[in-house]
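No lab work stands behind these numbers, since they all come straight from the coordinates. Remember, predicted model here, so these are calculated numbers, not experimental data. Cβ atoms are built from the backbone, for glycine too; each structure is taken alone.
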Structure P
Amino acid sequence: MNAKKALLVVVLAVLLCVFGFFMVAVSWTKTSCGELDLRAALLLKFIDVARYDLFRPGQSIAATRAVMNASRMLKGKGMPVAEVRDASFAGPGGQLKVRIYRPVRSEVLPVAVYYHGGGWALGGLDSHDNLCRAISNAARALVVSVDYRLAPEHPFPAAVDDAYAGLVWAHANARSLGGDPERIAVAGDSAGGNLAAVVAVLARDRKGPRISQQTLIYPQTDAARLTTESHRNFAQGYYLTKSYIEKFREMYVPDKGSWSDPRVSPLLTRELRGLPPALVITAQFDPLRDEGEAYAQRLRESGVGVRTRRFKGLIHGFLGMDRLFPQFSEAVELIAAEMKKHLASR
């Protein structure tokens, strides 16, 4: 066999292997609950094969945080903004850090107070830097990311107290930061979405600061009952597992009697009238999907303007994986559009 024929055989063999792997990968997208995004299917297969466990036996929460903080494989390089600076102030439990993102320098901007996800126990200013930068640029808003205290060292209601304090600080300091205190939104993902929803209720009940819009990204809204269809269907094998959810709940709210507290489970809030318009984003293969959508429905029934969007084929946390999921840009544009709609200059 001459060299050309040998090369052709090799090329054909490689192509067949690639095609075969692609067909196998496509088969991984087929589930009894619908079709997974191919990238999500590949990620879930990798997690399964690697037997990855966020809470390995004997591993401390500090070690878990270190692993999470060091892992940036699925995050792209954060986009530039005009200015990023850190600040701190006296919070309910000591100095509370915030990070302020400014997309343009010489303009009075609306303010978006952001609460990161991570089960109330993981994450921080750095883990959600990419997303805050993207929202700041797309929404043309001053984003204030709040580094609230984490469980288990600081159980409920520490995160709620810090989250509300962050809103109060952002409102009080908006003008000096170049923001408009009359145009404020709250936003957050997962546990941060939970905090954003709770803060919106607290601000209503405490007569301020006034919030003009809330963005809840795959939020946990009912920690008391993990019994929805999405909790049953996606309890294992879909990135955020039931065991993870239970572990986060155990760390954040060790007192079972508090699981039904509306500051833990905003879906159980008795009265939702008078809350700011909401955008609720969910993912199809997320155990938190149904409770997020149930909260949106309750808001709607209470006369609150709500826009919902379920991202098909995706899993919990996809907005933290901008390098993997191109839907990141679509979701950010949706968030920005809703913020602009409700935070427009008067």
Structure Q
Amino acid sequence: MTARVGLYYDPLFLAHDTLSHIESADRVASCLALLEDSGLAARLARPNCRDATVEELSRVHRPAYIERMRRVGAQGPALVLADTIANRGTYAAAVRAAGACLAATEAVVRGELDAAFCLTRPPGHHALAAGPMGFCFFNSVALAAAGARAALAVGRVAIVDIDVHHGNGTQDAFYEDGAALYISTHQHPYYPGTGRLQETGRGAGAGATLNLPLPGGCGDAEYAHVLEAAIGPKLRAFRPGLILVSAGYDAHFADPIDGSLMRLSCGGYAALVAGLHDLASELCGGRIVLALEGGYDLTALPWCVRNSVEALLGEAPTPDPLGAAPAGSPAPDLGELIASLRGLHGF
């Protein structure tokens, strides 16, 4: 039986006009074009996206910040931070992106879909309770996790963040919450500087944050290793009722983000998503939702998204035009990292 996979996309995401910024509307437009040209989009459910309500946004973000972003979105263009641009369409796009992730989560938890991919922007995992950060305004995945628990009676939610950057905003949202597991694979040291091994949660959330600070040079084999040796055991011990994935594709070897040294391929990303999909099938009835975070190469990103959707459908990835990472320095040894994680987390 073919999996029922939903694709959540709205033209409103294009209205977040970032001028010449690297986080541009071309990112989602190029992904949608490849999905449609390949015929894959026609095989997916295409539910309508909705806006997140102020009540839903307030589960993660402070009301004063929500109102500030509404005002900034009405005025634009404005530099909210040195690297983060808000424009007249930003608030509407960010509220719709958060709502799309909430709607996708609702559909998967209720059994209307088996899995979903949210082709949304702006991204969200750096967004803080009271401010924007790193191209992000509202933390869509954190909001989906909070919504699943508040409105859908999902007792335990796991978030797996595969962006090259640590999702500091998501970690902050659940750092003292033992019913929300946050797992992050990210290059370290790198922006935003958080996500150290020793950041494992606090109070009731002690042990419910698993950071995998990976050295530069990690590629397909290294990510497959941490999935098997760390992510899988942690998820099995936690037993979530739902897995949400912050799907950042900027660890691809062709990504132009300055400072990124990772060497994942599109096929490596597909294997990572397929592994998470298998874990969802094992642990929580297959309930998994992916939401786009980073990824800025306009060839690599669409193919990573296409291959991830194929993984959700249970299909082998279509070979991409970029292939494997070119030969480089010897791959780093992750043995000491995995041993330290086992000591900290007991798996």
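Have a look at P, Q and say which one yields 2.1 for distance in nm of label points 7 Å out along Cα→Cβ at positions 3 and 147, as calculated.
The read-out comes from structure Q.
Work out which structure the value -13000 belongs to, where helix-only ellipticity at 222 nm (-39500 (n - 2.57) for each DSSP H run of 4 or more, over all residues; to 500) was derived from one of P, Q. Intermediate results must be reported in sequence, preceding the final value.
Details: P: -13000; Q: -11000.
This value belongs to structure P.
Identify the structure, out of P, Q, from whose coordinates distance in nm of label points 7 Å out along Cα→Cβ at positions 123 and 331 was calculated to give 2.4.
Details: P: 1.0; Q: 2.4.
Attributed to the structure labelled Q.
Taking distance in nm of label points 7 Å out along Cα→Cβ at positions 155 and 323 from the coordinates of each of P, Q, which one would give 3.7? Mind dumping the intermediate values first?
On the way: P: 3.7; Q: 5.1.
It was calculated from structure P.
Which one of P, Q has mean count of other Cβ atoms within 10 Å over residues 203-210, as calculated from the coordinates, equal to 17.9? Each step should come with its number before you reach the end.
Values: P: 14.2; Q: 17.9.
Of the options listed, only Q reproduces it.
Can you spot which of P, Q the value 39 was calculated from, given it is percent of Cα pairs over 29 Å apart? Don't skip to the answer; put the middle values down first.
On the way: P: 39; Q: 31.
Checking each candidate, the match is P.
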